[in-house]
Structure 1
């Protein structure tokens, strides 16, 4: 049986979706590892109203690593995607704190415009993770 154009498009879309799953997983795992390797920049942007900033950085790093790995395991990938969405929402106050208080971090260009422009990136990450909350359609 020959492939119809929509069938071929769906297959290409699924391949792209799976490639982007790996990209997101590697990105978030790397970010999580950085929370342990160099926690200071992350601690610096934790809002001062929150207690135990170093511990919060380690906790978020742990869940980033866990979520990234989970995204690659079919049995738990949907739960991991929802977990990443919750995590992206939970760490958003740190991004706001960085922008509002113009917190300079070593290795990142010091630009208030960049700090504010980074905020919508969180919505992109949430949407990206949400893409994986739905079970893939079975090929016909």
Structure 2
């Protein structure tokens, strides 16, 4: 969120090329993933999943973050409730490709997903010649 906060609204639709996600699409992609991740890590059925963002316009970052907050809280609460045994013994099947991972490794994959998009966003800021926030401790 710190990474996104310095972006002027006039750049929300910017993308480096026609095949890439726009800035707002990337932000939403990262935020809405929490809903799906939560279903997956709790071994729910994703067959008829529809993200709560469907048909919702991107207004601004603050609005997106406020909308996403309860989903993020629910996702983090799910993670907190897992015992060590469950983290290390539960097999998760990713619905997109059928790959299987132990829950703790799947959670690391989620962190990796967010990291990839953070790097991607930093490269967008560089290409737009916008100062990049100092996100490192």
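Coordinate-derived values only; no laboratory data. Quick caveat: nothing in here was measured; it's all calculated off a predicted structure. Cβ atoms are built from the backbone, for glycine too; each structure is taken alone.
Calculated for structures 1, 2, relative contact order in percent (Cα under 8 Å, 6 or more apart) is largest in 2.
When distance in nm of label points 7 Å out along Cα→Cβ at positions 50 and 122 is calculated for each of the structures 1, 2, the largest result comes from 2. Out of 1, 2, which one gives -18000 for helix-only ellipticity at 222 nm (-39500 (n - 2.57) for each DSSP H run of 4 or more, over all residues; to 500) as computed from the coordinates? Clearly, the read-out refers to 2. For the read-out Cα extents along the principal axes in Å, a value of 47, 36, 28 was computed from one structure; give its label from 1, 2. Value 47, 36, 28 for Cα extents along the principal axes in Å corresponds to 2 out of 1, 2.
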